[in-house]
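Take a look at the structures below.
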Structure P
């Protein structure tokens with residue numbers, strides 16, 4: 001018959017391994033060059049490990065130093081840790097309504113799927129479309145600034161059209177157009 005002390009002695013290593021299966025960590029360094037991103041994590045006191053960061057298919061992000069991670073010991077072996085999730089409370093968007101989704105970064109760029117529509121915030125920087133032969137838009141396009149055709153602003157084309165005239169049949173010139181391009 002096993003007494004409580006013996007049972008505790010037998011189960012103690014198992015309990016310790018179970019407690020160490022999942023750990024919180026802080027990102028010390030990241031490397032996104034390999035096929036599977038690598039992170040250096042600070043885990044328990046004086047425990048630093050280089051681990052793979054498993055990411056969902058189609059999404060990737062290189063965390064900044066100081067981001068927080070959840071690491072799992074595969075097969076219960078601390079020597080085979082992997083980072084499952086990495087988050088960064090310093091930059092996380094707050095106040096989303098239930099069901100809303102957003103992509104964001106530390107500079108303030110975001111694509112925000114709100115309850116009223118999609119908001120793209122370029123954080124004061126350009127937004128560039130590449131390798132897009134045609135942009136289809138079935139609705140209206142409202143632009144507050146100039147629209148460029150690759151050479152000049154459309155406002156310059158309007159000014160040229162609105163001020164132009166033609167030579168008349170009897171040698172004079174015609175009036176400027178009576179309908180302006182707006």
Structure Q
């Protein structure tokens with residue numbers, strides 16, 4: 001993360017894509033732990049949270065098949081964190097549940113099922129779904145063509161975000 005921040009703060013002309021060395025499973029587990037801890041007494045048992053709990057507690061388990069994790073460069077100072085929202089792609093009529101964490105220099109999106117209509121340059125942790133927790137990988141990071149500041153929170157012509165009664169949204 002420090003390497004990404006250094007590149008985004010640089011006054012130099014930067015390449016379109018850089019490579020950040022990191023441990024994908026450790027990053028995803030940290031992200032899931034942080035997001036799962038959002039709110040008091042928020043642990044829900046059921047088909048969505050049980051596999052997430054099992055993955056988080058057992059370092060040998062691969063990321064559950066229905067969870068997709070994405071990341072992108074986030075060169076903004078506004079922090080956003082939410083969970084338990086539904087991202088709807090209007091042209092296709094498809095939607096999925098998402099959690100989001102955005103803070104300089106990176107943003108992360110967790111989705112249950114494959115989100116439709118992601119028209120932005122974001123990367124997936126899919127290639128490292130079942131590597132060991134100490135596996136180090138070269139993670140690509142696009143520095144140009146990043147999603148708009150308020151995506152996916154703000155509606156577009158093709159997408160909306162819906163929050164349920166138990167949803168938590170924090171921006172600052």
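Taken together, the values in this text are just the output of simple stated rules run on the coordinates, not laboratory data. Every value quoted in this text rests on a predicted model; they were computed, and no experiment measured them. Cβ atoms are built from the backbone, for glycine too; each structure is taken alone.
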- Note on the structure: Note: percent of Cα pairs over 21 Å apart at 49, derived from one of structures P, Q, originates from structure Q
- When P, Q are compared on distance in nm of label points 7 Å out along Cα→Cβ at positions 34 and 50, the highest value belongs to Q
- Highest-scoring structure on relative contact order in percent (Cα under 8 Å, 6 or more apart) (candidates P, Q) is Q
- Note on the structure: The highest value of mean count of other Cβ atoms within 10 Å over residues 98-105 among the shown structures P, Q is in Q
- Task: Out of P, Q, choose the structure whose coordinates give percent of Cα pairs over 22 Å apart, for residues 58-145 alone equal to 50 when calculated.
- Result: P
- Note on the structure: If mean count of other Cβ atoms within 10 Å over residues 82-89 is calculated for P, Q, the one returning 19.6 is structure Q
